[in-house]
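Next come the structures, one after another.
Each reported figure results from applying straightforward, stated rules to the coordinates on display, with no laboratory input. Since the structure is predicted, the reported quantities are computational estimates derived from the model, not experimental observations.
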Structure P
Amino acid sequence: MRELRFSVTHDELVAVFDAGRVSRSDRREAEALGLSGPTLEFLCTVGLPSMPKAEIAAPGGDCLLWGPDELREKGQERSGETWNWVVLGNMPGSTLFLDPATGTVHSSYGDPSDPGQRIALHSDVSSLAYTVYAVKKALPGIAAAATYEQREEMTEEIRRYIDERDPLVFADEDSEWAGAFDEIALGMWI
């Protein structure tokens, strides 16, 4: 498995979200879901932040997310390459899944087994965590901006920084984050 794209600490996440909005995986439960390497370490030590428009959590522990066994029990079994993907949470228009084999985070607008209904959204969990962190951290400044042009400039700066490190995040013009950053510039997230 490859190196993670972003460096963010648990303490940095907690400083922006508070401890109740940052979840970490229980190591045994995460390993049972097939997670390993840098993905496992990140989810167990740093964790994933959550906010109203990006409700996500690290798998395992007390979070209400489901692995393959729970999905099968709910009659939502997947097949093919997505059979073991783990649900990380939801954004307004999609569900986020983690592929334990590659560490890639996918966004699905329906059945994740259908390639036409999903896109690779983040190269790894650090990219997901950092993107949510960067948005939340920037929102007070964006809210204080007097004009659309100022908000757009601020969001574009964040977008460029993320895009330099993980081009997947904005690669698809219909991705959740492409739409979200447009909404943020319009003042819809503040």
Structure Q
Amino acid sequence: MEDTSQTQAQTQRAELVATAITLLESEGHQALTPERLASQADLPLDTVTEFFQTSSDLQMALTAEGYRRFAASMAAEMASAPNTARAKLLAAGQGYAKFAAGSPRLFRQIFSAEANERINGEVLEAMGEAYDILSSIALPYGVKDTGGRRIAEMRIWALMHGYASLVVGKNALFADTSDLEALLAGILPEFDSV
């Protein structure tokens, strides 16, 4: 049986990360001070600084949670899609764009150069969850891609990321899901045949 104090600590940390994400999305990084986080989470300042001794610690926790939410968004869309390579690829792309549109600052955070300079085990694990989804949807295309699976993964990820970035930038030209399908068909010539 898990220690109650350990469970309470995990719950408090998760609440602090969720509160930090809410602040990040509503007010930006400047709102992520220990004092503000403690106030918003209704926890003592000591609790915040116990979990996040530096701003880098908090940023890594946000990045890890961001990757988990990103992976969950893709997985949720894929779960309701027909079981074909094309449908799963489109669904993952839609999940990618939905995550970006729903959490634009967190989306930018997880893909920022600064976040990728400060990677710990928690971030690597969460990043791996998202990468595993990408890898699984790229597999059918990697078989046909002359560059192999890795090139197929990069092509798909670059396309999805670019599309999601346009959505976050509120580019009206790319607001319709059918645009993603057309882009995939143009960049992945084998898209319709897998």
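Can you tell which of P, Q yields 1.00 when Cα Rg over 2.2 N^0.38 Å is derived from it? Write out the running numbers ahead of the final one.
Numbers: P: 1.00; Q: 1.15.
Of the structures listed, the value fits P.
For which of P, Q does helix-only ellipticity at 222 nm (-39500 (n - 2.57) for each DSSP H run of 4 or more, over all residues; to 500), calculated from the coordinates, equal -12500?
Values: P: -12500; Q: -25000.
Label of the source structure: P.
One of P, Q was used to compute Cα extents along the principal axes in Å, for residues 53-140 alone, and the result was 46, 24, 18. Which label is that?
On the way: P: 42, 31, 23; Q: 46, 24, 18.
Computing Cα extents along the principal axes in Å, for residues 53-140 alone on every structure in P, Q gives 46, 24, 18 only for Q.
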